[in-house]
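For reference, the structures are reproduced in the following blocks.
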Structure I
């Protein structure tokens with residue numbers, strides 16, 4: 001794939017690069033999208049499960065859904081797009097990876113200090129004392145420890161265990177979004193990868209970069225809602241485009 005001279009020139013001189021990733025890059029690894037349904041879960045809409053009210057009303061059901069989703073994610077692996085971004089982080093003075101995904105694939109590929117706007121499905125915590133519950137044991141595997149009638153509870157205080165993800169009606173983690181916004185504001189080059197830019201406030205990050213003079217690039221199989229504001233739109237799969245872009249960056253930066 002040939003990249004524009006303008007993009008390669010900006011990358012050759014860039015000190016600060018930021019990347020926002022969305023569901024598209026994970027879909028290439030086979031991670032089901034949030035609204036993919038199968039079996040038992042066809043009876044429910046995601047909105048009926050991914051909110052605090054549903055969790056408090058029926059914690060066993062919601063915990064079961066997230067256990068199912070975790071098992072699906074665990075069966076996937078980072079793709080060449082994830083790998084390319086992990087390698088890219090050492091090529092600039094500052095490289096910030098921001099993701100809307102909760103699947104932990106960037107970290108598994110080797111990316112460090114990933115800003116997770118929507119949390120991480122592989123983590124969980126107690127809603128009462130806030131204690132981390134890193135084991136993410138399924139009820140069937142716990143052999144009674146921390147489980148009450150099929151409901152996972154905190155081993156310290158007995159509070160309900162919930163996934164460390166942002167649910168409908170909840171705000172994004174304030175510190176994470178502030179850090180992401182600062183990175184977008186300061187970036188020389190900003191990439192928007194595999195996101196439809198339909199969910200705010202994350203969708204505003206590329207526009208923040210635009211407003212502050214960054215060279216902005218969208219990489220997606222379909223144009224997003226904000227494609228018209230980008231300096232450049234590259235049509236293609238992240239797993240194919242990003243490794244080739246990495247090779248080009250290595251060439252122009254020596």
Structure II
């Protein structure tokens with residue numbers, strides 16, 4: 001799928017992996033609906049793109065407040081994409097992280113917390129995905145009969161979940177597990193579905209940690225022994241969008257990291 005001249009929705013767009021993806025798509029000449037709950041951070045990203053890429057990039061950017069668990073918010077994001085042109089891609093980066101043991105000092109895992117993590121990370125991903133796929137399926141195909149591409153964000157926690165990560169690992173495991181059946185569902189529509197499973201990356205989830213602690217985390221990766229950079233995630237998104245044979249796959253992006261129990 002060509003990026004230039006096409007429209008993409010990016011959820012979780014205000015920071016981290018999502019913001020890096022927005023920057024990459026804008027630099028490649030794509031038009032973007034940047035969806036997130038943090039409207040202040042979205043505004044800051046828009047100002048940055050205007051300053052670095054000029055008015056053209058700003059003109060091809062729509063900022064959309066979006067709670068991915070809300071069907072109406074997701075429909076509004078897809079509708080906003082329609083004002084820019086044909087929606088050819090969705091990159092789902094919205095997610096939350098929470099840690100709690102199955103049985104802790106205060107008793108059993110909070111059920112509402114478990115449901116919220118799964119609701120945002122898994123149900124929210126599918127909520128936006130199903131509506132984007134519906135819009136893409138109505139388009140005329142381009143090269144190879146392709147109509148659109150969906151890129152979801154899983155995590156190495158889907159495979160190497162640590163102590164206290166039952167909710168997070170379950171949510172990301174669900175994202176990984178639904179990749180192949182969704183790709184098979186959408187094959188007749190010419191829509192691809194791929195999931196990326198990043199390891200430890202420099203994102204707001206780790207921003208509160210001391211630099212020494214972040215460096216120690218990054219050193220767990222065999223090579224390179226550092227945290228991943230959001231632009232490296234965006235670079236892989238670009239490859240997925242451009243390579244029509246990438247479909248139904250979960251791709252680890254982790255420097256050969258395998259997470260220990262804690």
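Structure notes:
- Origin of the value -10000, where helix-only ellipticity at 222 nm (-39500 (n - 2.57) for each DSSP H run of 4 or more, over all residues; to 500) was derived from one of I, II: I
- Answer label among I, II for the case where mean count of other Cβ atoms within 10 Å over residues 11-18, calculated from the coordinates, equals 18.9: I
- Parent structure of the calculated result 62, 32, 31, given that Cα extents along the principal axes in Å is the read-out and I, II the choices: I
- Which of I, II yields 25 [relative contact order in percent (Cα under 8 Å, 6 or more apart), calculated]: I
Since every read-out is calculated from the coordinates, none of them should be taken as a lab result. Small disclaimer: the values here were computed from a predicted structure and weren't measured. Cβ atoms are built from the backbone, for glycine too; each structure is taken alone.
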